[in-house]
Structure P
Amino acid sequence: MSLKEKATAFLMGRMGKTAHVRQVTALDHRLLQLEMQMPDSLAWRSCQHLKCQVSSTALRDYTVAHYNDNTRIATLIIDAGHIGEGSKWLRQLAPGDPVAYMGPGGGFHQPTGASQLVCIGDASAIGHILSLYHRRNPEQGFHTLAIDEDPLPTEIMGMPVRFSDGQEKDVISWLDKLQLPLHDTTFYVAGYIPMVVQTRKLLNQLGWKQVKAAGFWK
């Protein structure tokens, strides 16, 4: 056993718990919906993640998109459209398989009291955005723009999704059509770090002040 394997085993042995796979569903060619039966109740908040062991040496953070406290079922939406240990692990899962995890952790971003919530992110941020959608006040307006190379489903777990290739003029046009109140709108931007930085800069240039950003990968 390598030093990294020993360190991972020690960490999971001290802090880890075990959930079990209920179902893995393909939402499209890259987004997979993982439902897990948790061993005990989660004190779930928006944007919290579970640190899952995907190999003997690798841990990956996945946001809890939805959690049912009555059934203790946690749902994760994961982008498996790239080559990596997390994607390989996810595509091999079957009902009943154990999943070692730690958490939940994070949860810094929560729905504000603004009348309009606007989320902009790529495929890796869909779980993050869904967690906000499911924890919002039903009276709040909620708008999601998915910026990615490939189109995503137009609706995910009941949440409408508008696709964009990320061109600045397209983002501005979409925002103009929404006619959002300047002082009563909160933005959430998440996903690929350069995209997050660029989008946050654009929103600031357009005069939006309430922008919460979370970068996931480079």
Structure Q
Amino acid sequence: MTQIVIDRRFNGPPDSGNGGYSTGAIAIAIGEPVKVRLVQPVPIDQTIDITRIADDRWDAHSNGVLIATAAISDVQTQPPAPSSWVEALGASHHYVGFGKHGFPSCFVCGPDRVEGDGLRIFPGSVPGTNQLAAPWKPDAALADSRGKVRPEFIWAALDCPGYFATCSPNPALLGELAVRIDHLPKADEPCVVTGWSIGVEGRKHRAGTAIFDADGACCAVGVATWIELKR
């Protein structure tokens, strides 16, 4: 059994962990290429026990309550061609979260988070495409000893842009996320984060997300299922 704790800094909704960061923390603790499905809001500042229940499956509990499940996954999705940094910067000026945001303190996309605290990834529509894009320069505090962005923050960055690409403005929560990391960008490197819709089935919305480095090479790809809340 492996144990992790999601620090309060990494919230999505005010009282639970950001879905991307939390699924990433679980995946990294497992140490295998997995997709992580969230069953309950991820508790903050509480121990989460991760247990292998089969060769290719894991459960995560907190205080005896099932929080998430994980299973081996192989992300084959290829992202659309990326927007340029300038295009992403222009798109971010039209981020709908600046006007109305369900969770303005979200670690990833919350406009209330200051630089150096939140990731401040603000995706907006790119004219002439079916995708959203945002510029992102990962803060040095997110880096490992080699100066590369730590994987849990890659998972986090691949979370919220998928919501805005497929669900917004309807309220929804992350149901499942799988990530393929091809290489880690450097801290302070000007990256572009993109999101696009893959499909909709009832209240389930599937989205793709990707991170591109300063040379336009794909660093990582995420495939997520978002669950639209009942109204």
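Among the shown structures P, Q, from which was the value 55, 35, 28 of Cα extents along the principal axes in Å calculated?
P
Which one of P, Q has helix-only ellipticity at 222 nm (-39500 (n - 2.57) for each DSSP H run of 4 or more, over all residues; to 500), as calculated from the coordinates, equal to -4000?
This value belongs to structure Q.
Ranked on distance in nm of label points 7 Å out along Cα→Cβ at positions 47 and 63, which label among P, Q comes first with the largest value?
Going through P, Q one by one, distance in nm of label points 7 Å out along Cα→Cβ at positions 47 and 63 peaks for structure Q.
Quick note: the coordinates plus some simple rules give every number you see, no bench work behind them. Worth saying up front: this structure is predicted, and the values here are computed from it rather than measured. Cβ atoms are built from the backbone, for glycine too; each structure is taken alone.
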